[in-house]
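See the structures that follow.
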Structure I
Amino acid sequence: MPLAPEVDADTLDPAVIEARRAAVSDAVARIRAIEAEDGVTRPALDKICEVLVDLAAQGELYDREHFPDPDPDAPARLYVLSEDDGGRFPLYLTCSRPGGRVPPHNHTTWAVVVGLSGEEENRLYDRTDGGEGPGHATLEQTRQVVLGGGDALAMMPDDIHSVHTPGNEVRRHFHMYGLSLEKLPERIFYDLENQTCKFMPANPKIVRVAHA
């Protein structure tokens, strides 16, 4: 995975790095316990949201010095903050420039989004053609949720959403999943205009840094 070349880890405050690692480790441990006890249910995901909202309250641990915004010619970055063996419980710090968007898609695993700064607009959809796999597909938008700092949204494996970054500020949010985005070959994304869908490729914007 690519590194963020503008970051010199030797210049970063080791106390901040240690505090961030401790906070993330504690949050992920709590989330593992929630899933183990409650399974993958909407009430369980609500509890996971609460854990990540608490983590987002320590926003100073995820500043631009440690995790720079994407370059103007690269609309987004997903920094890996934590990931268990086998790709379980990955936590990403997503950074997206205004105007960025991801077409409607599912995840095939649970997903939780929590805001740090900037806005993320999520549009939620139901599939209406009766199908499940790739091919012809139609969607109906059911709601729209705009997430700012401290806001949260949870999604079950089959939920469908699109992501948009409105406004003038780079959006910095947590995205957490039951399994790494690199291990989800059955995800489907949708072309609303042409009423089709197909399997979604692995995300090329994932960045791993030694100081996470």
Structure II
Amino acid sequence: MVADINDTGGEETVTTIEAAGGEAIFVRTDVSIASEIEHLVKVTKDKFGKIDVLFNNAGIYARRSVVEELDESIWDRVFAVNVKGIFLGAKYVVPEMKKAGGGVIINTSSTAAIRYGMGISAYSSSKGAVITLTKALAMELAPDNIRVNCISPGFTETPMLEVVLEGRGKSIVNTIPLGRLVKPEDIAYAALYLASDESSMLTGTNIIVDGGRGT
């Protein structure tokens, strides 16, 4: 099941999955709205029978701003997507996972949660909340055989990165020990590991994927 607020991106993802021999459908979803998450879960359950894995990967970034100039509406929107979206995903998926006897929840945080920058207080604090929420849910849901972990990407080659870097691309690469930006595939492989039985004793963990920049 592919969920996104971006229709074009969602449909492109479905096409990619189908081209690789998989089966997928897209449901347009604003993760900050409870009724849309509830609908998404219902459609998923009706289509596939059960829910094994939830990957809370939706996120937004706010342009750099000192705190006194940061609009309250921007702060609220960042937290609504980055934190509330994860809460709502868990709220409506966990009952289905309990019925199925377990499952895996993967949340996307960011190295911005642990390596702070100027003018990104809304984004950094929202991603810090993701790590804390992950650990709290991991403890809460362990008795139900539901593992909860998160991934903290570094600078990753996505459309959002252009907003984040603000023309500093080359200088940023020079600060990464492995010498390149993170690719989406790097995050996907980490998510696949966390979703698999190979990580069956991992819960409450934050995996940092940043090419060594945070070391």
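None of the figures in this text is laboratory data; all of them are computed from the coordinates on show. None of these values were measured; they are calculated from a predicted model. Cβ atoms are built from the backbone, for glycine too; each structure is taken alone.
For mean count of other Cβ atoms within 10 Å over residues 79-86, find whichever of I, II sits highest and give me its label. Intermediate results must be reported in sequence, preceding the final value.
On the way: I: 16.0; II: 21.9.
Evaluating mean count of other Cβ atoms within 10 Å over residues 79-86 on every structure, the highest lands on II.
Here mean count of other Cβ atoms within 10 Å over residues 39-46 has been calculated and equals 13.9, so which of I, II was it run on? Write out the running numbers ahead of the final one.
Working: I: 13.9; II: 16.6.
Structure of origin is I.
For the read-out Cα extents along the principal axes in Å, a value of 53, 43, 29 was computed from one structure; give its label from I, II.
On the way: I: 53, 43, 29; II: 47, 38, 37.
Derived from I, not from the others.
When relative contact order in percent (Cα under 8 Å, 6 or more apart) is calculated for each of the structures I, II, which structure yields the highest value?
When relative contact order in percent (Cα under 8 Å, 6 or more apart) is calculated for I, II, structure I comes out on top.
Given structures I, II, which gives the highest value for distance in nm of label points 7 Å out along Cα→Cβ at positions 31 and 103?
By distance in nm of label points 7 Å out along Cα→Cβ at positions 31 and 103, the leading structure of I, II is I.
The value 42, 22, 17 for Cα extents along the principal axes in Å, for residues 7-70 alone was derived from one model only; which of I, II is it?
Working through the options, I get structure I.
As an exercise: distance in nm of label points 7 Å out along Cα→Cβ at positions 151 and 175, calculated from one structure in I, II, equals 2.2. Which structure is it?
II
Out of I, II, which one gives 1.2 for distance in nm of label points 7 Å out along Cα→Cβ at positions 23 and 63 as computed from the coordinates?
So the calculation was done on I.
Of the structures labelled I, II, one was used to calculate helix-only ellipticity at 222 nm (-39500 (n - 2.57) for each DSSP H run of 4 or more, over all residues; to 500), giving -6500. Name it.
Computed on structure I.
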